[in-house]
1. If mean count of other Cβ atoms within 10 Å over residues 23-30 is calculated from each of 1, 2, which structure is the one that comes out at 20.4?
2. Using distance in nm of label points 7 Å out along Cα→Cβ at positions 159 and 175 as the calculated read-out, with 2.0 as its value, let me know the right label among 1, 2.
3. Which structure, out of 1, 2, was helix-only ellipticity at 222 nm (-39500 (n - 2.57) for each DSSP H run of 4 or more, over all residues; to 500) derived from, given a value of -11500?
4. Of the structures 1, 2, report the one carrying the highest value of mean projected area of the Cα convex hull in nm².
Structure 1
Amino acid sequence: MLCFVKEFVRSPKSTGALIASSRELAQNITAAAKLDSAKMIVEFGTGTGVFTDQILRTKNAESEFFGMEINPIFVKKTQERCPNARVYQDSATNVHRYLAKHGHSGCDCIISGLPWSIFDKDLQKELLQVIFDALNPGGIFVTFSYISGPLLPAGRHYNRLLPSTFASVSRSKIIWNNLPPAFIYACRK
């Protein structure tokens, strides 16, 4: 927990949480991602590896996976927690470079822990376009929002961007066993 607090204080524009996500949120986000049929899975914003760990437990053995995290402290924490995970320290906007490195032009699933409701409108739009372009046809993008996210101006903007970007967008029930409580967006290309 102290790691998140330090990173939030150091860089509040890229660290959107004070504590790591709960195991229940991680289980729900991977279930929404339907990883059993995904051949190439990417995670944006690994944080300390809570979602990464659940992805590795849930994906099928033939699936390829890598994570991207901009914060070097979080890259290290994720690799300590998940030594078999490949995590690149880079911006999610560069995902195509790493997909090519893995011999892919696109992926079937992107799971995101990025703090959408603190990003400005231009960054939200840029990242969603990168995600849309990186997904194979029928691919799924799964992310979450704290229940307070849609109350913020950037969160409201993000809520409008999702259905204008993806063919379908669904929202889960609230996951109360997370601090703060959250819900999941599942968006299909």
Structure 2
Amino acid sequence: MAKNEPKQIRINQIIEAAIQEFVEKGYHGASLRSIANRAGLSKGGIYHHFSSKDEILIEASNKYMEPVFQFMEDAQNNKSSVKGLTDFIIIYLTYCTNHPRTMVFTFLSLAKILDTEEMWPGMNEYAKHMISFYEDLLNKGIESGELKEHDSRVRARMLFSSIDGIVGYMIMCESIDKEETMDQFIKFYIKDIER
């Protein structure tokens, strides 16, 4: 394990350098050379770990998703699916609004992904994963009697798109009350279908 540690440390340094470059200069303005300079490497040193700027972008996006995947796991492990989903919404929105740099990077990544059709399958997998997560919790709520019968697939799709859609506005717009917005999400997507 210790043998792999320097490699992982170097990869993390590259990813952090890339994130700084992407946030400051945008995807197209960032170069592998400037990322390498920030990471204290030669351009060839970058290629030892990554084959392209796209690959670094994807790896950096995955790194930023690690806390979200932990929030999801915590929600799935909750004895009450309603409590798990409610907690997830609050924790997810709080995390996103408290980490604006992460969200800037996420939106930059999305812009690049939209512009690069070859990257769409990865986004498709992410969307499927998130929608499935919401749908599973909603179905468990129906099965346990916590929630009324409803079309959990449609509700999961709407929750996925609306929760990710509101995040940027919650960061940028002072007129959007964060607590009220979280309460509205919980009311609309959960409380209105509770037994």
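What follows is calculated from the coordinates using simple rules that are stated; it is not laboratory data. Keep in mind that what you see is a predicted model, and the values were worked out from it rather than measured. Cβ atoms are built from the backbone, for glycine too; each structure is taken alone.
1. 1
2. Here the read-out was taken from 1.
3. Checking each candidate, the match is 1.
4. 2
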